[in-house]
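Enquirer: There are structures below to look over.
Please treat every number below as a calculation from the coordinates, not as lab data. Everything quoted here is computed from the prediction, not taken from an experiment. Cβ atoms are built from the backbone, for glycine too; each structure is taken alone.
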Structure P
């Protein structure tokens, strides 16, 4: 199963990173979004990140230029119909993802593989909303995509072996490492990571420590490069809450109950770096803990 042209749906933090690494690996990429501004911003960011790689001598200027030339953008979902592989990287809401796939399917070639970059939602359930569950998989990149080496490969109940092998080959061509996960809520990485972040919020909520002390304790005591609150703000508190809700609903275990303080921050619109406030206030330099 030869993959040469790849469609990426969603030009946000994950989508632009996925487009970046695919183009650098020699794939022709069509990047889709409903917002022209988001597409323009994505191209600007990709160009900036490629330039950073050139300055660090990770790639040559010719490689950067060729990668940028391999990326085209479109507002029309139907333009992705002639691709060999589609990677959906829209917001982490099942209804949104399902609607995208239902709109896209009529335009696809019979051989096109469909994937979702979802970090937690059932692959089997998403696949069932398409005409090709055997050619559907979870293709979960880590953030930031150009830096992180792992890609989780998640088979749905109907995914066939050819589809799995084709995607494993893509990961190898990207120079990344794949980890195969079963289709259970949040897969491997977020099944372990999100409860840790949620427990850090409970530790704050119960007054055991402050934002600064908990982050310092985890960085220095467990040698993590970022504390749980720094990491949560980087991921987005709305995404963290959404994944905890998927875990809680999908596994029906109270140990996955989202902390009320996490819910309160999301309700306030304090979602982390992307809104300039989360567990830290990023309007200050350096950022100041908000609790």
Structure Q
């Protein structure tokens, strides 16, 4: 009975993974090995299952990586991958610099205030993601609220050009993904024993030394988890660079959208998506190993 229950518990998530991840990935992989065509859908399938064994033999006879070779030959794609990784890494660092003090302040706040502070962190999720990104257009525009405030304070004489620049993209990404950084760090800092800090100060450490030698190392699991939770989705981000970055911001998510809907080159777009997934597998595996180590340490 116990083995049956355990098997059932394992089959449920794996069946979900098979249905919503592996099957769509297999379809995308199949399209990436196809040829473009003026048809609906706009590609010629390399594998024709309706032909039976003859279709499988034809697959191996015509099997090639032409679309992947095209990605290597065109500078646009590898530049988009590198730009996406750079923007994701810098955005993660900025989110950490902003999110850690917020999480630290929440963890050191009185216990009766912590639920309210946590609600304020997750409050933006109650609003549509698209609406939240659109709101930054009204804030960062030349006639937006930010420029109006700076002119009213006398800090600038003419409006700043922020919208449709990389700065606007970083602002939008940090704002959008900040809760994913704050919550794991807060969950780790909340468990921190305050007696350890008192012991460090009794041994002669200043507050900064106690923070650097005790608090930050113990918060490392939350920091690592938060960095992965921000970095992984930002690499493939499309909405924020499209709305706030304009044509000057090059990210692989925008390239993927253009290939699918503007150029209608589904095979190349699928190849772009497959390579993006393969790139993201590395941080995903590292994140899973870090979570496993954390669970083993807590046990």
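Enquirer: Can you rank P, Q by distance in nm of label points 7 Å out along Cα→Cβ at positions 30 and 214 and just name the one with the largest value? Display every interim value, and only then the final one.
Expert: Working: P: 4.5; Q: 6.0.
For this comparison of distance in nm of label points 7 Å out along Cα→Cβ at positions 30 and 214, the top structure is Q.
Enquirer: Just checking, which of P, Q has the largest value of distance in nm of label points 7 Å out along Cα→Cβ at positions 22 and 86?
Expert: Comparing P, Q, the top value of distance in nm of label points 7 Å out along Cα→Cβ at positions 22 and 86 belongs to Q.
Enquirer: Continuing with this model, one more query. Looking just at distance in nm of label points 7 Å out along Cα→Cβ at positions 94 and 126, which of the labels P, Q belongs to the structure with the highest value?
Expert: Comparing P, Q by distance in nm of label points 7 Å out along Cα→Cβ at positions 94 and 126, the maximum is at Q.
Enquirer: Here mean count of other Cβ atoms within 10 Å over residues 102-109 was calculated and came to 18.0; which of the structures P, Q was it taken from?
Expert: Q
Enquirer: If you don't mind, there's one more thing I want to ask. Tell me which structure, out of P, Q, gives 26 once relative contact order in percent (Cα under 8 Å, 6 or more apart) is calculated.
Expert: It traces back to Q.
Enquirer: Tell me which of P, Q gives 6, 27, 33, 24, 8, 1 when you compute P(r) over Cα pairs in 10 Å bins from 0, in percent.
Expert: Label of the source structure: P.
Enquirer: Here helix-only ellipticity at 222 nm (-39500 (n - 2.57) for each DSSP H run of 4 or more, over all residues; to 500) was calculated and came to -14000; which of the structures P, Q was it taken from?
Expert: P
Enquirer: Rank structures P, Q by mean projected area of the Cα convex hull in nm², for residues 182-229 alone and report only the one at the top, that is, the highest. Before the final figure, lay out the partial values.
Expert: Working: P: 3.6; Q: 3.1.
Once mean projected area of the Cα convex hull in nm², for residues 182-229 alone is tallied for P, Q, the winner is P.
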